[in-house]
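Each in structure tokens, the structures are laid out below.
Every read-out reported here was derived from the displayed coordinates using simple, explicitly stated rules and does not represent laboratory data. This one's a predicted model, so the numbers in the text were calculated from it and none came from an experiment. Cβ atoms are built from the backbone, for glycine too; each structure is taken alone.
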Structure 1
Amino acid sequence: MPTTYVKKILDARIYDLVIETPIDKAPLLSQRMNNEILLKREDLQPVFSFKLRGAYNKLRQLSEEQRQTGVIAASAGNHAQGLALAAKKMGVKATIVMPRTTPQIKVDAVRARGAKVVLIGDNYDAASKHAQKLVIEKGLVYIHPFDDPDVIAGQGTIGMEILRQWPGELDAVFIAVGGGGLCAGVAAYIKYVRPGVKIIAVEADDSACLDAAMKAGRRVKLKEVGIFADGTAVAQIGKETFRLLKTLVDEVVTVTTDEICAAIKDVYNDTRAICEPSGAMGVAGLKKYVEKHGIEGKTLLSIQCGANIDFDRLRYISERTEIGEKREAVLAVTIDERPGSFKAFCTAMQKRNISEFNYRFSDAQKAHIFVGAQVTCDDDRHALVADLRSKGYPVEDMTENEVAKLHIRHMVGGRSPQVGEEQVFRFEFPERPGALLNFLTQLGGGFNISMFHYRNHGSAFGRVLVGIQASKKDLKQLAGFLDNLGYQYVNETDNPAYQFFLGS
């Protein structure tokens, strides 16, 4: 099976546009991990991602008639830019259908490379559906972002380069997976030429479609897909890519948002390059794999597959980095409401660095404080919590509580006894001009809003925490109202972060 792909990879004629990217050593990360860590720098391509390889290889396989007709794709990011540049190089008309939620910087980048941009829908599925409609109406040739043999072969040239550039010992290669085109191409080549090299697929834990397929023994479609690592946010692994990956991949590792953020910082420290979340997923998976298996003295390579990140997202990433590196604990601590209690608590912290301290008076007897504290690892965090509890402090560990990290730590004020009964919900809505106003217009029509917190993280979706004046007996009616809004939401009324700091 890989033999066919090896020939297609060797036959790929893409280097008049694609560059052969270097393999860089990561000395700081290598020292920390006690392994030789290598980075394949696909972020250095002209479009700052590997996607140019597959798009250009596919276009070169088209007939002259197909090229004259023109090509089309649905994409919100790297595939769009890769196809636009490849089409410009070959003088082919390209249409890219993008969701209206696509950041303007990416829309401008595609237009700058000569492609026609059509903005429609709030997500990839809507854009893809419209692209298929245009294929039928105008006879355009659809260029799939990952589930196409020529695209897979184009991405596979990375595997060919890796083995040529690094002929020495190589124990494992870590590859980010969305639809699977990159991993399938690289794995097909490497496993044929050097079958002893392990292929480790890495997915975000909230969009792990390959992991789900591997466990089920068939392709499955995820009901919901996380949006932080947008470059790999795919609900179902490709048909052809899964046919390859189910026999070529040695293990699938899933990583959290915080672990991805920590990996972005790791890559920056060693290379001064800023990855997009999907671009750093390989490093995040590598770190987790090494910790899980206790690996030392091996040579491990991660494909640094993209750097198309909006600058505004760096605020959010920097907030989550220390938690992802397991160097920060987020705690809710109850202390006595009396003079000297803050000082006593700081003494109990034993000179640990405190990164955050939030408090507002709300009760004459007890005070709840939101504390960020420096730790060295998970064991150290657990030891800190146990130590504080042994000293009589009630402590709730909020380090893995999304509401605490996304919203509560940024909210000032406190409890409001006048609110009465309140139900709390966490929402996500497509981020575009006027989206917040539209959300408020729809939400405000049925119930009174008693609390509201929104932050723009520079991503495709806005995240909101909303308090609504309603009792538990109103929940059925309220749920019907919220369902009709059409936004994804989660009931967070019982979340301890809310109950500690804001609940009335």
Structure 2
Amino acid sequence: MTDLHKPIPDALAQLLADLGQITQGSADVLVNRFVCGGIDCALICCEGMVSQELLTQMLLTPLMHVPVMPDGRLLTQHIRRHMLLSADRPVVYRYDELFRLLYAGFALLAIDGQTQVLGFGAQGYDKRGVEDPSGEANLLGAHEGFTEAVRTNMSLLRRRMKTPLLHFELLPCGALSRTDVCLCYLSDRADPALLRRIRLALERTGLDTVLSPGYLQPFLQEDRRTLFDTVSQTQRPDVLCSKLLEGRVAVLVDGSPYALVVPKLFVENFQAMDDYSFRPYYAVLIRYLRYAAFLLALLLPAVYTAVCLHHPELLNSTLVMILTRAEADAPLSLPAEAAGVLLTYEIIREAGLRLPRSVGGAVSIVGGLIVGDAAVSSGLVSTPMLTMAAVSVIAGYIVPELGPVVTLLRLCFLAAGALWGLFGIGLAGMAVLCNLCSAQGYGYPATAPLSPFRLRSMRDVATRVGFRRMRSGNFTVEEYHEPNA
């Protein structure tokens, strides 16, 4: 097996022999030998990764009109100095660089007698167009979402921030996949130390393949003890631009429509782009509804179970009688009933998510009409418990990025409330709060600007002031950095 870090030989025959040995005759690697300017040459490309029309117009036709050259060195100089065949014209000297460009859709021109191979950007692989993001819908903002092509995603950011301060760095990740990973940041706002630590984390992944941002997220998340992520994901270019303005660093992965943002603050889970399109008083109302929905999603089944089992004196006599009659015929205990309903919902949700769209609607019919109605009619589940679980689940949809954490903590709070009542829920809440307050990402507290408290930042947390007042001082995440962390 040829060493991929070996330099490219000057003999064209040896280069093509090494190429055939490394690729083992792969059917998608196309090698076309021809004579250009009286010198033996070879055009190497990957089928399905280049545009045949672009390749013919941009490269093949001009090369056929090159005058006769005495040797390969002069031919190479003529092509590089006098022929603008492509805007993207890298030159490679090693086999690993050659294969990275080859499988990225570049056309490679090898000239006999030269230890370098000329690359020309002629990508033409099929890709999905820019569409409305599926997971972060909005009403008044842009309806463009990232695609699977990393260079398309870079252009979406550049269209919104036409400044030379916006920098892109392409890094290959994965020993086998050599996936293009792009670092995005504003050079005047991103912390250089943060950039160095992120680059180092990406270089030390040690992965063979990188197929999605989820492969890299564990390496970018330094604090592994916390339940809450310190690295966020977004599918919207406008959201990512707002994060870059605050000094964050984004990571785009080729082949995925999601971007990773470092660091992440907990309060961002309750903010949306529509908040900055509506009038401030309405945005504040919606934002507090999100706060309340998060608490309902987390605590409602647990509080209902705790009050019914341990603190019935908190209810008036009419409500106690209603709940007593509803639970009298249920064969299961309240904790088992609540856990069963919540776990059944998770099963139905997962089935609807994984099934093909043509039959996915049947899951909602079976879950909502057959299972839910039959369970209540047969007496297996009481109507109040089913109502509490449904409200809790629906409230969780308002903060979708916290969905996995809410699902886990909802069951933990339910167990604590069933065992120790409201006192147990309070203890569990203190434990979760301590875990959240201890979360840090590269020295930035996840609970900022609540802890450490910044009064000026409450203008976009406790309320949402208008842009006339907000422009007086831009928020930057650097304010919360703890250098000794």
Structure 3
Amino acid sequence: MVLESLEPKLVWEIFEEVFTKTPRESKKEDKIREQLKSWIPERAKSLGMEIEVIEDDAGNLLIKKGPTKGMESVQSLLFQGHMDMVCETDKPDGFDFDNNPIPVRIQDNNEWVDADGTTLGADNGIGTSIGLALMLDPNIRHGPLELLITVDEETGLVGAFALDPQKMGIESKLLVNIDSEDLGVITIGSAGGGDTDLTKKLQLNDVTGEATFYELVVSGLFGGHSGVDIHKHRANANKIVARILSTLVTEMNVQLIKWNGGSKHNAIPREAIAKFAVETGKISRAEELLEKARVDILAYNKELEPDIQIIWEKSSPEPAFSLEESHKIIQSINLIPHGPIRFSPHVEDLVETSNNVAVVKTEGSELSLLQSTRSSVDSEIEAFRQRISDLAELSGWIIKKSAAYPGWNPEPKSLFLAFARSHFEKTTGREVKVRAIHAGLECGIIGSKIPGIQMISIGPTMKNAHTPDEKLKIIDVEVLYNLLKDIVEELPKLKKLVLR
């Protein structure tokens, strides 16, 4: 084990031996689910514990453990996380997430754990590891415990949407979601969101002899999570391509051949490649405009995106989309907003509504554009997605909107929050912040399905989730584990809590 020297040993063992050895891209969770279904009962049996593992039709897992002696009257507590991860790599030859373990390592400063050239999967592998360790720790006195591990959270909270709490047998009215990324914060609210997929089914035509062909590559961007990082002035590779090509469209005929950028709806695109043709008589002016756009963008982003690269060069001929459709595609993607749309008038510095121009993909003669819209106000999600649809209809896109997931409405006067906050401050010796976030958490959906449940979300400090620069702060894992142990053991003091 690479992480065997770290504490708590059980948490790090589960994280490395179960989760990092079983990469689990969204919609590809079969291996990790089977691993959990065999590993959990085996470890429980070796410790002389009785633990029940329940699976629903969607593939969600519920782990249930009865109370220790003398804690039978304590109310049930539910921990919650998700089993999937975002799989991203910056290795030149790529990375086989389907078959290879995550190359986990401890940084030289001994402060952070990360992976060599890939996402670490601490989102949410470390949260589920902490939840499992709490259930398997033989030294904890506790009431009834439950751990819900959902599937396919990253691509649209699919497992949470499919959850039937009553059918699955969830009994808890108190929930700790372990899927936040800042130890100094307790999260009590999150944004809802929904995707909009635009598609064009076109014809490719031979324009050889009429045009000169180019390939434009944008790379080296930070990227990041399209919720929590959306306000950080991170450049979007798709929007840069649209900006550059739009400068050409104003002066000459441009025909698209292919455009591929971004890979996940909830990740700000780090790379994009577009191949296109311009009329041969305008080569000199095209190259002048390309170079000017490149220089301007690099100058603006020299501090914001220090590793940004914009490269263009002549390429070989290929069939292209029509002139009219090419211009509609370029101009509409250039027009669609990316980033914060509106900040909350009620919560300082909270992004209320945002949009991520997430994935542009060309498959043969079909080109698609996937966007992810978030808002802490459910009605604003639909209002903004309607704006996108109106623009898309004018440009001839086929429009498909996925079902939006609800936000999580904050309850700052929750007694469970006050209880958890007091223990947090006692354990850490510092004041804790309480906030809502712009990312989507499963709490909004779960809360809508379990009336009266009181919820908080916490987690150890992580940086750069959904990118190959993802890292996890080592000391925070131990601090959080001790905090949750304290909450579990002290929960009898909350027995008079009146649940709605």
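A value of 7.6 was computed for distance in nm of label points 7 Å out along Cα→Cβ at positions 112 and 280; which of 1, 2, 3 is the source structure? Source structure for this number: 2. For mean projected area of the Cα convex hull in nm², for residues 8-143 alone, the calculated result is 10.5, so let me know which of 1, 2, 3 that is. Checking each candidate, the match is 2.
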